[in-house]
Structure I
Amino acid sequence: MASFQRKGLQARILSTEEEEKLKRDQALVSAFKQQKLEKEAQKNWDLFYKRNSTNFFKDRHWTTREFEELRSCREYEGQKLTLLEAGCGVGNCLFPLLEEDLNLFAYACDFSPRAVDYVKQHPLYNAERCKVFQCDLTRDNLLDHVPPESVDAVTLIFVLSAVHPEKMRLVLLNVYKVLKPGRSVLFRDYGLNDHAMLRFKAGSKLGENFYVRQDGTRSYFFTDGVCRSHQRCQSSWD
């Protein structure tokens, strides 16, 4: 059985003003617009990377500090490890990890073809140390790119929040196909009542804890209970 390690999901305590704002903002985006957003999800993320290039997110040098599993999964010093970074963006997590750990090979994929191109254009990109490909984790089969049960760890860092809640289970089913038995999926994402959630204007709500930004990209805000439910479902997938 694989494990599901989650980080940073404690709900922030709201002020009275913030509670009142959330109570006021209950109107949902129309079903027609929601269907359009789902249909154009890849297009909207591709346009996001077109506008922002590689400059929007900072490099994530905290990954091994936050996830000890990236170190502890080694059985001996110098052991070669294989990682899948699902939703790699432009490589803000991928390249710091490859720099830090010379005994790491990484598969990396993203929903946006433009993001994948940016990764391949990065000066640190080395096809002998990483394989990068475009993939819709809710539809495309990871086994077309990654051998079954070949990966020591999977990272899902600020990725599931961009997926429609009804399709999150499909993503997890997909990544578990390539994970070695007993290894971990490492998860970090937006928590309920995060400051980013409070910044949404009225008319941005798609559903419970689910919102759309002005550029059409979407974000879900997790509770610990949601992640526990995914963890409980996992036992039936293994």
Structure II
Amino acid sequence: MHVPDGFLDAPTSVTTGVAAAAVVGASLVRAARHELDDRTAPLAGLVAVFVFAAQMVNFPVGAGTSGHLLGAALAAVLVGPATATLCLTVVLAVQAFLFADGGVTALGTNVLLMGTVAVWVGYLVARGVLALLPRRPASIPAAAACGALVSVPVAALAFVGLYALGGAAPIPLDQLAGAMVGWHVLIGIGEAVITFLAVSSIVAARPDLVHAARGRLPELTLKTPEPVA
């Protein structure tokens, strides 16, 4: 889903860049105040590494675009949406500047699509599903998988919307929409499976580290050990 240089016109790229900068700034404040602490900061680093590795595997989906796993919903469920936005931003910046994966002028667009739309859609869907499921640990991976399943095609649709507003490549909109949405539905299914397995393993070992479970599954809160006399 990495948008290359020249795929969107200059006004659209500038607008998405400004919007992405505002989101990243707000995410820095929110993450520092509500999400990051001594326990979750190392997990955020591991999440960023995993997302980087997953996104480096690209394959063509037609109409001049490519597809790959996003990892946005997984990151949002584990470390919170603001921290996930920061993780995705770092990953996308490294990919653009060091690996030419996604255009430098389109970095704001990619952050907006993958680091904002996919992250927040995945997180909100996961929290919504979690509110409907039984209050037990097994509900967390299922909710995370639903978030991943929805977030990928929604991000693809958001890209199609941007292209409709300011597309600069000679590709028919209907052809692009069919390729992006059709393939990313399939990618979403694969991402849902991977997200389910990853979150399941973390819930089994350290459920207290899963951000999306906070306040929803109070029985997962670890009790502070009584001091030994």
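Rule-based calculations on the coordinates, nothing more; no lab input. From a predicted model like this one, the values you see are computed outputs, not experimental measurements. Cβ atoms are built from the backbone, for glycine too; each structure is taken alone.
Of structures I, II, which gives -21500 when helix-only ellipticity at 222 nm (-39500 (n - 2.57) for each DSSP H run of 4 or more, over all residues; to 500) is computed from the coordinates? Walk me through the numbers before you get to the answer.
Details: I: -9000; II: -21500.
Here the read-out was taken from II.
Given a computed value of 3.8 for distance in nm of label points 7 Å out along Cα→Cβ at positions 14 and 190, which structure among I, II does it belong to? Derived from the structure labelled II. Identify the structure, out of I, II, from whose coordinates relative contact order in percent (Cα under 8 Å, 6 or more apart) was calculated to give 30. The correct label is I.
Using the calculated result 3.8 for distance in nm of label points 7 Å out along Cα→Cβ at positions 54 and 182, pick out the matching structure from I, II. Going through each structure in turn, the value belongs to I.
Taking percent of Cα pairs over 19 Å apart, for residues 158-213 alone as the criterion, which structure among I, II has the greatest value?
Largest calculated value belongs to II.
One of I, II was used to compute mean count of other Cβ atoms within 10 Å over residues 102-109, and the result was 19.0. Which label is that? Structure I accounts for this read-out.
Name the one structure among I, II that Rg/Rh (Cα atoms, Kirkwood Rh) of 0.96 was derived from.
I
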